[in-house]
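Listed below are the structures to be examined.
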Structure P
Amino acid sequence: MDKGTVIILNGTSSSGKTSIVKALQEVLDEPYLDAGIDKFLFMLPKRYLNEPLWHQVFDYLYADPINRTGLSIKAGPVGHRVIAGMHHSIAALARAGNNVVADHVLLERQWLKDCVEVLRGFRVWYVGVRCPLEVVEQRERERRDRTCGQARAQFDLVHAHGLYDLEVDTSISSPMDCALQIKRRMEDGPSPQAFHLLVEKLANDSVGQV
C-alpha cells in the first residue's frame, strides 16, 4: 500500500491556518484528512480545557500577572503527550494510505524534532503560515475565543527554524488563495525537501541556529 501525503501548516494562533485547511480540502483533488492540533486538544476531557487543569496542557506565565502582560507559554506534561500522539496518529493515517493535512503550532523545539523524526520516510509538505504580529493580535481580539497575548508569545518561536517548502502570508492572501498557492507548489514545484533537511539539522541539535 502506498503511503499518503502529509501537509503540515505551521504558524501562530490566529494566523489563519484552520481556514487554509478547509480550503485545501476543497481544492485538492484527492481527499485529505484534517488532523490538526485543535482536533487532538479537544479530545481531552473538558475539565482539562480550563483552569485549574489547563496548566497541565499549557502553562501560561505572565511577566506582570496583575495586568496579564508579558505572556510566555510552555507545554505541560499532558500537552507534550497530546502532541506526541498527534504526530504518531498522522504517521499512522498516512501509513495506511490516507492523505493528511494538519495545522500545527510548533511552539517547542522538541515538538519539531519529534514531528520530523516520526514522519521520516513520508512525503511531507511543510508550509509556513505567516502573518504580521499586529494583524494576528487584531484577529485574536476579535475572535474572543483565544487568550490575548497568545499569538505574541508564540510569534518568535514557531518559525525560529526558518525552513519551509513554501510560505504563505494570510495578511495579503485569502485562505483560498493560500490553498491554491500550496496546490500549485505541490503540482508544479520540486519535491518537498524541508523535512529532509531538518532531519540532519535537528540530529546535530542545531535547530536554534537554522
Structure Q
Amino acid sequence: MRIVLTRPAARGAKLAERLRSAGHEVACIPLTECRDAEPFPDPAPFDGVLFTSVNSVARAPFNAAWPRVGAVGQVTAAALHERSIRVDVIGAGGGRELAEAWGPAFGQRLLLPQAAGAHPALADALCAQGAEATCVRVYKTMPVADVDPAPFASADLVCFFAPSHVRAFLNLRVETSARFWGHGPTTREALGGLPAVDDLPA
C-alpha cells in the first residue's frame, strides 16, 4: 500500500519503519507546524497537570515543582519521561479516557496545557467531575504552506494524528480514492464522513 503519515519524519519514524518492514511504501508529509503561544504557567500551585500532546510537553518548564501529572497516552508519557517529569496517570488515548483514568477530581485545580482550539473533551469531563480546569494555550497549530498534494492523490491510506491534520488536509481539496485512519478518539471524530479504517495494515 501507498501510505502517507501526516506528521514530521522524526515523529513518525517508528511507525514508518514498521510499515515499510511490512512491505508498504510510506511518505511522511506534515500538514501542520506548531508555534509558541501563551507562556507555560508555574505548575506548582495546581493539584495536577494533564498533558494531551507531545507538543505541550515540549513547552513544559525544566526544574519545576510538579504536582500529580497525567498523560493522554503512552507516547505523551514517554515524552514526559524524557523530560524527567514523573507520570502518575496514563490514559487510553483520548481526553475523556484521561479524565476517567485520573479519577475523582472534585475541588481540584487542574492545569491543561493545550493547543489553541484544542478539543474540549478533557476539560468538559473534568469540570463534570467537579474540578476547576484551567486551559492554557501554550502553542498554536498552523497549516504548512505549499504542501504537495500529489502523494495524497495517489495514496491508498492517509494517517492523521490530530484533528488539525484532518482540517489541513480538507483545505487542500485533494481528489483521492484513499481511505483514512485517525489516531485517537478526537481525530477519528474529526474524520467525519471520510471513508475510514479502524486499524493500520499489518
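A few comments on the model shown:
- Which of P, Q yields 2.8 [distance in nm of label points 7 Å out along Cα→Cβ at positions 45 and 101, calculated]: Q
- FRET efficiency 1/(1 + (r/R0)^6) of positions 109 and 157 (r between Cβ atoms, R0 = 25 Å, to 0.05) - highest-scoring structure of P, Q: P
- Winner on volume of the Cα convex hull per residue in Å³, for residues 21-124 alone once structures P, Q are ranked, highest first: Q
- Answer label among P, Q for the case where Rg and Dmax of the Cα atoms in Å, calculated from the coordinates, equals 16.8, 56: P
- Comparison of P, Q by distance in nm of label points 7 Å out along Cα→Cβ at positions 53 and 189 - largest value held by: P
- Parent structure of the calculated result -7500, given that helix-only ellipticity at 222 nm (-39500 (n - 2.57) for each DSSP H run of 4 or more, over all residues; to 500) is the read-out and P, Q the choices: Q
- Ranking P, Q by relative contact order in percent (Cα under 8 Å, 6 or more apart), the structure that comes out highest: P
All of the numbers you see were taken from the coordinates with simple rules; none came from a lab. What you see is a predicted model, and the numbers here were worked out from it, not measured in a lab. Cβ atoms are built from the backbone, for glycine too; each structure is taken alone.
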